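Each structure below is given as structure tokens.
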Structure I
Amino acid sequence: MLKEKRGKRIGVWGACDTGGLSASLALLLHNHQVSALRPPTEEELRNAWIESMRERVDILVVPISWQQPGWGLTFQLDVLRKAGLQIISYPLIVFGAFHPDMCFAYRGSLTSPIFPHYNSKIVAWSYANKVPIDQAATFFNESVFSLLGYFDAWNPEVSKLQLEFEKCNLDFQFFYWKVKRMGAFMHSFNHPKIQTIVALAKCLTVKLVGRSEVITDTSLEIPDGLSHADWPIYPEIGERLSLRTSYRWSSEKTGGASFSLPEYIHHAYSKYEELGLDGSEMIYEDSERTNSVLRPLLGH
């Protein structure tokens, strides 16, 4: 509990949510000093980064997934914890039910991501199998989405997110009912909208200072630094979620240009071709299921 007269120094060390989360916590914990931190470089790790961190913050807010075995900073976090720094864990908000067709794609191995990061599983498969753009567009329909399991994603995604909250000892129900009332609370499967980040910040604040109406009911207006990361919610999916949606893609990389479905497929194909990407090199999530559903539709 943060009851000392001298405010604590709280550092937020996260991913793309760092700015929004630190800004939210700064407003909610106005008696304390909250700052956004960036991960250290290799050179900083070799040059007394741990000592520097101990001098700058009392509490470090870090994603729970970054503390698992295999992450390069697990040792450093353990040293900071043993030195008396309080480590508060939070879940990165990943929720794919609004955008079940989205995926990361890789070239040959998981260490070689394709840029831009966001891809459509259907479009990636279509490109890899040399499907004409017009035919690829026909795969975006209710029947195909049902076979791919896109309409069944909600409950499994809720369960996965709840588990991450439980690992962090945060109140998932408080968070979930706040964001569910928002409607579409994600820009993409791994980029939450700002009010989703605010709801997460309130959960963290309750953990730090206890529950109060001031915390739970306060409305915060913070710029949404992730609004450029929008991926459309397909109409067939939006209908089941009572959301008005459309097939319109926008891209920060093209100056905010907006694409229809055929235009997006053409744009994606062009990007893959510019990369000299051979379809046989592409690795992406659910590729086997996507292949089993789409290949019979080719008609040959």
Structure II
Amino acid sequence: MYIDVPRALVFFDQRDNAPCLLQYQPRSGVLQAPSGARADDTVCHVSAEGRLALRSLEPITVRGARRSRLGFTCGATLLHETTQYLSFWSRFAPSGRHVLVSAVNGKKRPVVIDLDSGAHGAPIARDLDARFGDIDPLQGHLWAPDERTRNRLLKVDCASGEVTSVSLAMGDKIQNLRFARDGQHLFAVGCNSRLLCCDRDGATVWSVDLSEYGHLGAGQLFYNESASHLCLPVSSTPRSNWGEDLIIATANGHLENTVVRHKGPPSRLAADWFGDRLLTHGAEVVDFFTGEVLDQLRLTPAPA
């Protein structure tokens, strides 16, 4: 699935038990296959002007090697398609002309594709994984953990592939990060089970030690729609082998509630949703603060 609550963009794919790639309209609940996409595609990213970065859900075999089918579309127009890489993510530059694409090439160094010319650049200078990072809402750069060095984030220009770094006072390697919706702050989780809120220069605004809940892991951070709170799922804690969801105020880091999980339903959390709600991998809509199941999405289009 791909969900961007501020832009009201929602896509479900076959891994979500949808029959094919479908776009969901939050206001009406209408499901429709997007133009230019194949049934077994998933959405990796959507540019500001609505271009789609698509990837085949499962690898394909090309001359005996495992590869991914990557497609980049604008409406029904296919801008570029390649099976050159085994890839797991793509991120557009702000213009939508360039896209940074992961490429398993013995390392984890992505490449930049120019969608106008079809040219593929050489691998960039550093290994990184965008799945544990976020796009800066203000400048459009990709920020991701530096897997080699404590306290450091990598900042990548998705058009040029240029890499710079930002240091945080984490005290360990950084596992995961997410920007605040307005782009003025970011939240980072460390291997030491610490959650930091920092400004854009890396200066600490607040810091919370969550080690009493065990190893936090590199799971995604979720927001309610107003972004007044974040939810940090922990897969297993001393209180529950099924984990707990930590509800934290973004203004000050205050832990306001813990939702102790049990053997499902509901399924584990998957994405932000609208209002004070979250979405699970089972397409259940749950209350952000309590975990109560409020609704169940049906991912089958109505007959024409």
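Every number in this text was worked out from the coordinates using simple rules, so none of it is lab data. Quick caveat: nothing in here was measured; it's all calculated off a predicted structure. Cβ atoms are built from the backbone, for glycine too; each structure is taken alone.
Given a value of 9 for relative contact order in percent (Cα under 8 Å, 6 or more apart), point me to the structure among I, II it was derived from.
On the way: I: 22; II: 9.
Only one of I, II returns 9 for relative contact order in percent (Cα under 8 Å, 6 or more apart), namely II.
Assuming 0.30 is FRET efficiency 1/(1 + (r/R0)^6) of positions 164 and 284 (r between Cβ atoms, R0 = 35 Å, to 0.05) as calculated from a single structure, say which of I, II it is. Spell out each step's value before the answer.
Numbers: I: 0.95; II: 0.30.
It must be structure II, since only it matches.
Kindly point out which one of I, II the value 0.65 was derived from, the read-out being FRET efficiency 1/(1 + (r/R0)^6) of positions 36 and 260 (r between Cβ atoms, R0 = 41 Å, to 0.05). Write out the running numbers ahead of the final one.
Details: I: 0.65; II: 0.40.
It must be structure I, since only it matches.
Assign the value -12000, calculated as helix-only ellipticity at 222 nm (-39500 (n - 2.57) for each DSSP H run of 4 or more, over all residues; to 500), to the correct structure from I, II. Let's see the in-between values first.
Numbers: I: -12000; II: 0.
Structure of origin is I.
Have a look at I, II and say which one yields 0.95 for FRET efficiency 1/(1 + (r/R0)^6) of positions 148 and 196 (r between Cβ atoms, R0 = 30 Å, to 0.05), as calculated. Write out the running numbers ahead of the final one.
On the way: I: 0.75; II: 0.95.
Label of the source structure: II.
Which structure, out of I, II, was volume of the Cα convex hull per residue in Å³ calculated from, if the result is 148?
This figure was derived from I.
Kindly point out which one of I, II the value 0.55 was derived from, the read-out being FRET efficiency 1/(1 + (r/R0)^6) of positions 180 and 228 (r between Cβ atoms, R0 = 25 Å, to 0.05). Don't skip to the end; give the middle numbers.
Values: I: 0.55; II: 1.00.
Structure I accounts for this read-out.
Once distance in nm of label points 7 Å out along Cα→Cβ at positions 44 and 140 is calculated for all of I, II, which comes out largest?
Values: I: 4.0; II: 1.8.
For this comparison of distance in nm of label points 7 Å out along Cα→Cβ at positions 44 and 140, the top structure is I.
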